[in-house]
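These notes open a run of structures that come right after.
Each value in this text was obtained by applying a stated rule to the coordinates, not by laboratory testing. This one's a predicted model, so the numbers in the text were calculated from it and none came from an experiment. Cβ atoms are built from the backbone, for glycine too; each structure is taken alone.
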Structure P
Amino acid sequence: MKNVVIMCDTYLPKASPNGICVSQVAKALAERNDNVRIVTTLNIEGQKTVENIDGVDVYRVDPGFVVRELMATDGKTDTASIKRRSKALKISSLSGAINGFRYPLTAPVQVKNYYNCVEQLNNEQKIDILVCCYHKIAAVAAGIKFKKAHPDTKFIVYTLDAISGGYVFPVLHSIKIPMNSLKRWEKKIFSSVDKAFIMESHRSHYDNKEYDIYREKLEFLDIPLVTTDRNGSYEKKDKLHFVYTGSMSTGTANPKIFLELLKKLDSEEFVFDIYGGITPEIEEVINGAGLSEEKIILHGKVPYEEIDSIQRNADVLLNFGNANPCMIPCKIFEYISTGKKILSFTHSEKDSSLPYLKIYPNALIIDENGNEEENIQKIKEFMVKEPTLIDKKKLSQFFEKNMASYFCQQIDLL
């Protein structure tokens, strides 16, 4: 039995995609009787600082003033809340500028809070393995500090987001400042860790010669969201439901081409369901599509625990390729687990979803730059096609690295 502590910025019940991935890993470790403890931040007003979720002890630390204010005013429209939220966002922007040369670190207090919590947990029960999930750097920065104080603890950075290969926000109107900072952080991280668990979709970035010095530390894993216990249901409905789950923006998931094709389908028997938040730009795209409200239903954000049944009950699940090849939509692995049909739109050969969907028997990949009439015909045929049944053994073979058990195997090799 190993004593494992995982630090990440969010966790269940209100988790980001990174937090959802960590929850699957934690569950797999707990199921094989490892002692798993999660250290994360408070992100729901009134949340408990210590609780047990699915057999895993979760410890939450203070995220700092800005996040506390954003939590307290989330969804509120009264004048006082709007003013509080506006003030918090201004402070966040100012902090980002002040800490620009330490990008993406914007809240040094989080590093302190993470570190103090992990030290306390180590005093109670010695940590064998510390895993820090990279997102906004605070958890990883605390992990570097802990490793320096406790060199016998195995230290892993879990980069579900590429450190220097992902999207970068400008600092003081400059991309150079944050990029240089990320490179400094990357050097410090890779020099400190025992292993860096990097996503397979980031391999081309890290195959660069500049990373040869760290080559033995780099281990390529993958998004751990494929499971063999989420088979979809196949109840007959009056209309075929195209279902998308997750947030939408012009850079990460743009349904513009899909909407144009939908408008030209000579069928009244479909509905496009969107479960998740959309940006104003996407709202404009949807409003300009010329489809009735009966055809496009915006369900808004829904609790993550409801997403499972929504995906399993869909007729066709939708994916829209990201503009950044180092960004991969986690949802495709949840989709794959259901065995349901997946309709995916791509506009680049570097689309990070393609390697997975090309080996998934129930996927149709539409090239957004392809012939429109041919794409419409492909979708028509796909709508009526019966899905191929995929047994658990084949799913495990095809997507071994996308299962949480693979993460467990890798820490056994430390």
Structure Q
Amino acid sequence: MSNLELKVLTPTFIGSGNKLLPIEIYDEGRTVRVFKFDNLTGQIANLLPPQRVKNVMLNLSREVSQNGRFKPLREVLEELNLNVEELNPDYTLEVEGNFQPSEVEEFIKTLKGVYIPGSEIKGAFRTAIFYHLLTKNGEIWEQFINELIRFLRNYNPRSLKPFAQHWENKIFAGKPLTEVFSNREPPKAREDLLKFLQVEDTEVKNPSEVLVLKTFHLRRSKKNLTVWVESLRKNTSFSFRIYWNSKGVESFLETYLRNLNGELRTFWKGLNEEELLRILDEFTRDLITFEIEKRKNGGFSRRQNPNSNDYFSILEKLNRIKETQKDEEIGTLKRLKEEKGFLLRLGKYTGRYSHSVLLAVYKKDREFFERELKKRFSSKTYWINEEGNTLGFCKVNLS
């Protein structure tokens, strides 16, 4: 078992699936106090007469039904003649940017605080192993690319997800490489070789110490999409442990997968914890290289034919701003590649290349990627924060 330390390098968000409502957030400019709804209503009930509390709840329900939203907490407390100092928040967050009362995507937590689920980190290992075997094993790649060609021709897919799942079954469940794609159920967990990798949840930390309220922006989109999230602070560290059960793998291979492809058998038997981290780092650094290339190829277009004589002068100004932004983003990515330790990428708003087979095809056969996949599956948009940082990058070191 290896003891590891994970350090956040760029803003990282792992969602709980819940959102904080305006009524749960007391905005103080550079900070906000967060009151989870049950905690808030419970405290108000202790400060006001029962009938007054009932009226408050009815008014809140009426506001939602009529306007489709909750009032900000500051307005609610003013109507109740309550001072926020009379209430105890669940936690307090610093704000980066000009916060406007709105919904905030909530970071995953236990009752005790913020953590990173082991399943999230294990998912990063899974993607990296898949990528490694596709790009390093010649027999696997040949079978994969030939079947991908048939898949694209016969299924006209809008998504590569079912095909990627099919190939994960081959890689992680020891299915024959010659098995053709079909829409069958994925294998049961007990058939998956990655069950021998155990990744513990990280330690739990105080939200006020490790989270910050940030905006994430969708770059190169015609829509001005912005979301508020509880993001991990840069340089926040978490400790956790991983364990690769090599004896269990060897026994499983001998008992259930005797006919497994020779190179795959050698790969699984030769794995250890440090090699797993190296594979994870290899994938992430290739991903950063791709992100750099993606930004280099960006920019505004002159295809439009506007009537305004000022159009091109405005466009040139926009291009200069764009080039500055692009240079800053590329500089940040290049500095990431200089980081020592094992890199990985976690969380939401990290893009489809962090979670799919597309990067493997881009790496192995650029011509095929440009011809067959780019128009169907590639997106020019990507998420950043206000400082232009690409999201979700972390590094791991052996403790």
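Here helix-only ellipticity at 222 nm (-39500 (n - 2.57) for each DSSP H run of 4 or more, over all residues; to 500) has been calculated and equals -14000, so which of P, Q was it run on?
Source structure: Q.
Identify the structure, out of P, Q, from whose coordinates distance in nm of label points 7 Å out along Cα→Cβ at positions 177 and 337 was calculated to give 3.0.
Q
If semi-axes √(5λ) of the Cα gyration tensor in Å is computed to be 36, 25, 22, which of P, Q is the source?
The read-out comes from structure P.
Out of P, Q, which one gives 0.65 for FRET efficiency 1/(1 + (r/R0)^6) of positions 241 and 369 (r between Cβ atoms, R0 = 30 Å, to 0.05) as computed from the coordinates?
Label of the source structure: P.
Using relative contact order in percent (Cα under 8 Å, 6 or more apart) for the comparison, can you identify which of P, Q gives the largest number?
Q
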